Structure formats: structure tokens, C-alpha cells
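Trainee: See the structures that follow.
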Structure P
Amino acid sequence: MEMSLEKQLEIIKRGTVEIVPMDELVKKLEKSLNDKKPLKVKLGLDPSAPDIHLGHTVVLQKLKQFQDLGHEVILIIGDFTGRIGDPTGKSATRKQLTEDEINKNAESYKKQIFRILDPDKTQVVYNSHWLAKFKFEDVIRLAAKTTVARILERDDFKKRYDDNQPIGIHEFFYPLMQGYDSVELKADIELGGTDQKFNLLMGRNLQKEYGQEGQIALMMPILEGLDGVLKMSKSLNNYIGVEDSPKEMFGKVMSIKDELILRYFTLVTPLSNEEIKMMEKEMVAGKNPRDYKVKLAKIIITQYHNIEEADNAEIEFINIFSKNQLPDEIPEVELELGGEGNYWIPKLLQNLGLVSSTSDGKRMLEQGGVKVNGEKITEANLNIEDKMVVQVGKRKFAKIIIK
């Protein structure tokens, strides 16, 4: 059954920060309905790392909505642009990836992305297919389509320029190459985060330079991490990874701030607007936010694993945090005893892989976040024993195996 213009707009606008220009999106959708021809919706991803987290999936969820509306979804793997690296938000020139690194990351990306998108309805293309064929003359002609002043309007470039920080000439070509992808594909709409606005509008401008109708730039918000303040990031350790275990996912979701519950439902789950509005009413009426965190956790785990794993993760969470039981599976770590087996706890926690440094270990100890065999400890040294269980925070466990 064909969906009305009004209903499509409601779904498309859900969670978006900005759509430029909105009136042209309406015209494109009207034409699509009248001609019974789907719009071409583009998302470009540079495989700069081997895995993705929920913050990356915000635009993927929006892409899935377009897919469900019957539009043509085109996923661009930036294997060529990835060799430069997107300078967006960077205060220094990025390390250029090798072709092998990019290809390996791209395969990992696709595996994770297709847990959201329907692979049978997704066109996957690599921008090296056209950019690698450019002659130097083509590069000059592309560069002539914009000016240095226009490029320096980008906040990150302007800040680096004003601070006398180096900017590689090759970095100027990144937005041009991303924009040319839209020309090559004749994209109707391009998705991206709010930090991608310059690049998306560059694509729109280049299309007009090449005699095409300009694409619509649709910007999604940057997802806050588990701290509820900073953007989700692996480097900040406030992320939920797509490849995280079900139990890790469940624990992390249960730790988010209450005010983020509906935002996470809106941006990283396929739940309908109607369901989310109903939950909002129930929460305002006083229903326990914890119940919605459980629901959110199970939806996320089901999407990236399966419903059985979601149920098991819920049971284990209840056992650990409500009944003070230990997890069914605890990683075992072999340690060699030195002297009489007395260990400085911050170093022990680091050796067990429960903290990243002894400084983190000291902090967790001072905050009362360390338990041994279920008992909180405050002393800085510990006589370790075989099969002793050490816990840091709510979710990190390790069992000591003495060699």
C-alpha cells in the first residue's frame, strides 16, 4: 500500500535536526508519488575503523526508514575518500589509511550495517570506482568548482588556519570528492550528522554546477554517550558497540540517564512514533523509567543479536544487580605470584584488564568501586588466591587463575 505524502514526511522528519531545503523535499516526494519512481537516498561512510557503535547507527536507522518507504537506498563505501580521511572536527591532519586497512574495515562495516539495512534492497558502491579514474585534468576541473574562501568557511579549517595549524592541500579535496559522489549517483537526498552539513551542501552545489537538480541535505543529531553529555565515542569510553556482547549491551543501556531514554528510542530503534509517544505519556504519568530501559535494551540486543540473547541478558542483569549473584560466565586471567602473593590493587586491576591504567585503578578503589568475592575493599594491597573473583564497577568481572 502506497504511503501518503503526509505520512512519509512525518517519518522522514522524525529525529532530524535540519532538512535543507524543506520545500524542495516536499516537491521531490510529490513527484516521486506522482511518477511512482523512488528517490535516490545516499549515505557515504568512510571505513576509518573496524567497528561501529550506536552513534554511527543514527543515520543508518534513518536510511532504513527511507528503505521501508520504498525509496532507493545507496550506501557509498568511501574506500577512496577514506585514504584522505574526513577532516571534519579534526584539529590536525588525519593519518592516511592504507588500501588494505580500508578494505578490511569496509568488510567489517558491511557485516554490521546489514544488521539494520536490508541487504537485498541496498545498493552498495565504492567511490574508488569513479574517483580512482580521475586524470589530473579532471581534478583541476573539479577544484575549479569552488574557492578557497568557500572551503575556509568550514569551522574546523577556519580554526586551524586562524591558529596557524597546518592544513594539507589534499584535505581541501575531501568535501569536493564527497560532493562529486552525489554528482556521479545523481542523488536526490544525502544523509549525514550535523557535523556533515558543509560536505552535504557541497554535494548540492556541485550537482548544480554539473547541471543537475540539487540534492536535499538531511542532518541527524549527534548521539550523546552513556554519560549523557559528550558525544558517543570509543575514545571517551561512553559507547555501546554494535559488536558488544548482549550482556554488555544490557548493562550499558541500563546505565543511561533517564532523560535520554526517549531520545535513544527515537534515534537508534525502529519503534514507531506512536509507540514512543505512548511511552512518553506513561513516563509523565509516573511509570518507572527502569521498565523502559529494559525494553530499550532488549530491542537493541534483538536487533544486533537475537531475542533469546536479549532474554538471557535481562535474567543475568536481574541476578547480578537485584540478587547480588555473580555472572554465569566470568573471564579467567592467569597471574604469576610474586613474593607472598601480595598485589598492589591498582596494578592488579590493570593486569586483569578491568581498568586501562593504574590511575584508573586507584580512582575506582578510592570511589569504592572494587569488590573481591562480592565484598567491597578499600585497602591498597591484596593477598590474592586462586579462583578469586575481582569486580570493578557494576559490569566488569575477572577470575584469578594462579599459575
Structure Q
Amino acid sequence: MLDIKRIRADCENVQQALNRRGTGISLQKVLEADEARRKLLMEVEVLKAERNEGSSRMPRLQKEGKKDEADRLLSRMREVSGKIAELDDRVRAAEEALEKELLNIPNTPHGSVPDGESPKDNAMIRSWGSPRAFLFTPKPHWELGELLGTLDFASGAKVAGARFAFHKGLGARLERAIINFFMDTHAQNGYTEVLPPYLVNRKAMFGTGQLPKFEEDAFKVADTEYYLIPTAEVPVTNMYRECIIDGNELTLSFCAYSACFRSEAGSAGRDTRGLIRNHQFDKVELVKFTLPEKSYEELEKLTGDAERVLQLLGLPYRIVVLCAGDLGFCAAKTYDLEVWMPSYGSYVEISSCTNFEDYQARRADIKYRMKIGDKPKFVHTLNGSGLAVGRTLAAIMENYQTEDGGIIVPDALTSYMGTPKIG
């Protein structure tokens, strides 16, 4: 979340930055809650000063035999202590009220983020490769998968419901090959491999910003405080929750494979066929913890690492920078990587690479210091898909399909697959 000191000291500029998001966000309630909390704190400090002064006077009055005055002072100290206890409760309530207001305020867009209201205002940064010119009418991946027997949506719907699928035979092997290729490539590029838990507690979901605002998007285990992870970003980032990292170790870079689970609330009617928007999907996530002065340099590196696997797979893609109005709630700046999908006749998001600056770190209390004795400071956190596995599989199927209904396996995956073609 945002730093209340920053809001208090630079309210006009923070409000102007939030206005760029175009959501009518106001800092007024935050400022009112902060003022109420500070007023109570001042009252408490005055009373504590009085109590401290009285405590220092009491031994002197007792020593001088001034019993009546000492009794009056003792009575007053009891009254003051009672008021302090009452005010402490009110301070806690005021702090909770302030936090509640702060949790409703999104991150401020970085100055380099373009203005705009929706995805149509996102700016293309660069593209790589050219869409294939087919000499036949290409099939969508869901049709190819059913014809080849590699995707079974009917069985997925039978055992789980809509937006679930079985991967079978060489289709299952291709999914696994993509995962291994991604993890190997990123690990060889300096990322530490992680296999995280798929269940996390409420504090973890809070730390990365999924809760409380986006609870409807999460799958919660009934009668528990456990949630199925929407992305490996949640457990990996929370590895360092409430920790102080040795600043000399930064930047820390992790790659993590996980299954991901999302309710896709609000997406009714969108991408109802195929693998683009399922409730369960595989993903390899890239997560970084870095020094504030290096975070935008690291964002470029992270985006380049996600690009690299697309290039190795020979999949045409483009990169867009999200405009202020299309940014995620916690994001300061985001690049979307979009892969060419013949069935859509357009580019489809396959990775979002984001710098959160210190927004998540404040929620999760993740700090660093360069040496013992330094005051701890908040790290900057970043993450990006490296990549969404199901969407990569769909892109490979569509872009590498043959006229006879088969699929050529990209060169980067043949050693993992043990065959150059499916079908």
C-alpha cells in the first residue's frame, strides 16, 4: 500500500497520479482517518507525559512526608492511566480504520506510464517475428487438440465443470516439456528454482494484494483461512514476509512453477473455448526483490527474460506498456507480452511483467538494510510470467500446425519431447 507519510507530505501530487487511473479515487477519507489517528496519538502523548512527570514526583512527595498531596497525585495517576488505556483502544481502532482506507487506494503509476483509460490506449513498444502466412485455413487449438486426442474438454467439464481440461498423451508431454524448458532456461539465466505450496494463508494473500479487494477472484477452502494460489507470485513473494534482507544480496531472483487457480469472476462470456481462460492452469513465474534504485532496470531485464523464451520457441509476439487506466491495482508499471494467435487473428497476453515498487513490500513488511545499524528500508518487488504454460501450448499448437492436422514441435522442445511432431 502507499506510504501515509508520502500522502500527507505530497497529497496533491499523489492525488494527481491517482487521477491518471481514471477511477475517481479520492484521498480525502485517508487524510481524515489519518488526522483522527494523529489527534488521538497527541492526546495519548500528553497524558503519558503527565503520567511520567507524576511518577517522577511521587517518590519525592513520599520522602518529604506530603501524604495528602501524594494521595491526590496517586488518584490523578490512576485516572490518567485509565484514560490512556481507553485512548489506546481508540488509537488501535483509528489505525485499523486508516489501514482499511489505505487498502482501497491503488498504487500510483510511474511517470513513464502513458495516459489512457483502457487497453486501446496501451502503447506498443516493440514486436518480434511475423505472423505465419498459412496456405490453408488454420484450426483453433481446441479443435486441433480434440482431433489429435491431446485435449479433452468434455471430461474436464464432467469431473470439474466448465473451464477445466484434461491433457492427454503427447499433449500432456508437451505441457510438461514447456514447463521444464521454461524452468531450465530461467535457472540457467540466474534465477533460483522454487516449487512453492499451492495453498497459502490469508496473510500471504494480503501481502501481495489479492486480499481484501479481490477476494471474489480467489478459491477459498471452506471453513479455513487457506486459499488456492492464483499465481506462484503469492507464495514466493511471501517467503520474505516480515523479513529484513541483507541489502548486499539484492537483487534476489526466483523462478517458480505452479498450478494456478482463479475463479475468473467477471469474465463470463470471455474466451469460453480452449485454454486461454481456465480456472486451473500451469504457469512459470519470475519474482524479483531488488533495491529501489535498481527496480526499473530489473523490470527491463525481467521482461527480456520472458521475451527470450518466446524467441527460442519462435513465436511471434509484441510488447505493450499498459496505460495508467489499464494498470493492475498494485502495479506502478507493467509490460504485457502478447503472442500471436491465429484463431483470434490477433495478439493475446501471455505474460505481464510488473514493477510494484514498495507497494507489496509495505503490505508484507519486506525490508532490507546494507549493514547492521542501518534503518531498514522497504525493498521493491517485481514479477512476471515466464510464461503462462497453457497459453504457450495453445500458441505452439496454432502457429506450428500442419495442413494434415499435426503439430511441429519447436526445435527448443524436441529434446524434451523425444519427437519432432505430434500427429
Structure R
Amino acid sequence: MKKEQNMTETAGAPSVSKTSVLTMALCFMVAVFEGFDLQAAGVAAPKLGPAFHMEPEQLGLFFSMSTFGLLIGAGIGGRLSDRFGRKAVLIASIAIFGLMSIGNALAPSISALMLFRFLTGVGLGGALPNLLALVSESASPKVKNTMLGLLYAGMPTGGSLVSLMSLVGAVDNWQLVFAIGGIAPLVTVPLMVLFLKESAQLKAAKAVKASTDRQGFVFALFQEGRMARTLILWTAFFLSLLTMYILLNWLPTLLVGRGLSRPEASLVQMSFNVFGAVASLMTGVLMDRMRLRTVVLISFVTAALGLVLLALAPAVIGISLIVGGVVGWTMSMTQALLYALAPANYPTAVRGTGVGSAVAAGRIGSAVGPLLAGALLAGGAAPETVLLVLIPLISLAGIGAVFLSNLMGAGRPARADG
């Protein structure tokens, strides 16, 4: 069984080639669009909220609607990609989240806005496990984690673009943010149709093994010794994305609540994203060169310390820029680490299902996070209190990642070899 699995993994794992570079470039573009959309809601909220006369609880629900959609889209998109191919499902997902993002800009009412935001999330969720699987299955094993780290770096890069729009005043027209977030991915659809190659590993896996149609959801996630890995991944994704999405959606509001001006808060958010993009790539490089457990400990310990600094540091723009960059760096390390580990824990034939389920578990956390922050603030909690609540959550995610590194073999670099 193991020998057969290794044959399928090797069959589609070329060294750096035109195909892998092109796949990486196209997937990175989509990751930028995902990051743009995921943070567009938080940046547009100061204008969008008053436009629809939203209370804090309604705003929290708006933030969470896309993540509810992401939860469904990730589970379905990952499963469908194992059966029908990564390319087709990815392109369909991109088209959905592009069209629905434009719908956000045109929504005539709160109910329509919530619906479009949910459907945008479905498309975003369907795209993400396929991005991870395609990059994982096209890259050379020696640089696989570096490529996955670069892919994840696209998300804070997209977030940085939204922050830049905020700085130049473009988000005064909040509809423009969602229109740009919809048109850009739609432009890439024909490029994906023409130039994106289907996963060679997936083709090889289907040729060697019986059709994945016969392998149910339970088999993919819990059989052949995958139960512990799946449960740990679900827990770590849930807690880490709960933490991350509170920061992504509420960071500008929390900083303003602590005394910064809106432009200063936008600068801090840009620092958060720029440092996060660099850290994502560096995390992948470290995973290809260092012991896995060491990278896990560095990532999660520094993330907890960064949150302590963010909660307790004085609300002065210079200090806040530095602390925001530190938190962006450390939190992005944890995210890049988990997104690189997920494909490594499943063989090709069920990788889409496995990665999609982990992403879906994370999306439950990312839906709960903004609601939790909204409830705490509505109940009178100070911004510092909201930030301090995140510290034990990210610490528990780190403990889970340490256990996972032990299962994978902590003394060697992580490889996505199933």
C-alpha cells in the first residue's frame, strides 16, 4: 500500500519546470484575490456599516457570512476536486466568488448583502483547497513547503492592497472595494482555462488506484491511520483561524478604540499584512530546512508573545506600527505552517477531501471569531480584553501542531508525500 502510494506521489512530482512555475504564478494571483476579498469587508466596514445602519452584532454577522460560505465551499470543493479534477473546480470557484463579490457592491438591502457575502465565501472556500493541492502536487519535494509558503503569502499581499486603498481614501466608496475584488478574479478565469495544467499526481493516482468515487468521506479522513492527524488538524485550524479572523476583521476598529486615528489604524494594518506576506514565505523556507517541531514551536510561541505586545503596548503610532508588524509576522507564520502541513498529511487520491475538511474546520473558527469579538465589544469589553482572550486560543492550536509534528516525524523537514 505504501509503495503504491509513493509511486503515485513521485509520478507527478517534477523538479522546477515551466509547468510548476506557471501553476505557482496563477495560483498566487488567485491567493492575492482571496486575501483582498477576505480583508475587504473589514476595511469597508466603517462606511458600509453606517450605510446600512448596522449595529455591532449585525456587523459581526456580516463579517461571518463569508466564512460560513467558506466552510461549505471548502468541504464541497475539496471533495469535488478529488473526483473531477483540481482545475475545473478551481475555475468554477473563482468565477463564483468574482461574480458574488460584485453582487456585494450592488446589494440593495442588508438581507441581499448577507446573501451575496455568503455566496462569495462559497467560491472562496472552493478555491482554497485546490490552490493548496495544485501547488503541492506540482512543486519539487525539495521546495514544496517554500512554494506553499509563497502561495499563502499571496493572501496578506492581497490584504495589503486593501489597506493601501484605505490609506489613499479609496474605501470612502465602499462599493468600489467589492467591485475591484470581483472583477480581478473574473479576468483571470480565461487565463486559468488556457494555461493552468491539471495535477499530474492526481492523474497518476487515478491510474494506479481504484476511482476515488469508491472512497467515501470517512475513508478519506479517518482510515489508514489518518484519524489522529485529521482531528488535530481540525482543532489547530479552528483555533488559529478564529484568532486570525478576529484580527483581520476587527483590528482597525480595535486600534481606533484604543486611540489611534482611522488613517493610523490603516497603516498598522498594512504593516500587519506586509510583514505577514514576508513571514509566510520564510516559514516555507524554514520548513524545508529545519526540524518540523522547531518551526512549530517558533511559530506559535512567538504568535502568543506578539498578541501580548499588541494588547499591552501603548497606543502610539510608532510603537503600534512595529507591534502590528510583529503580530502580522508571527500570526502568518502559524497560518503558513498549517496550510503547508495539511496537504502533507493526505495521499494524492484523497488530498482534496482532507485539505478541504481542514480548511472547513478553520472556517468554523473564522466564522465564530468575528461574532465573538462583536459580542465582547457589545457587552462593554475593552479592546485589550478582546486581544488577551486570543492568547490561550493560539497557544492551544500550537499544542495541537506539536502533537502533529510528532506524528509526522519531528526530526525531519515536512514533506507533502502523504
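Trainee: Once relative contact order in percent (Cα under 8 Å, 6 or more apart) is calculated for all of P, Q, R, which comes out largest?
Mentor: Going through P, Q, R one by one, relative contact order in percent (Cα under 8 Å, 6 or more apart) is largest in R.
Trainee: From P, Q, R, which structure was mean projected area of the Cα convex hull in nm² = 17.6 calculated on?
Mentor: R
Trainee: For the read-out FRET efficiency 1/(1 + (r/R0)^6) of positions 26 and 146 (r between Cβ atoms, R0 = 30 Å, to 0.05), a value of 0.05 was computed from one structure; give its label from P, Q, R.
Mentor: Answer by label: Q.
Trainee: Assuming 2.5 is distance in nm of label points 7 Å out along Cα→Cβ at positions 42 and 314 as calculated from a single structure, say which of P, Q, R it is.
Mentor: On the way: P: 4.3; Q: 7.1; R: 2.5.
Traced to structure R.
Readers should treat all values here as calculations from the given coordinates under stated rules, not as data from a laboratory. Owing to the predicted nature of the structure, the values given are computational and were not obtained by experimental measurement. Cβ atoms are built from the backbone, for glycine too; each structure is taken alone.
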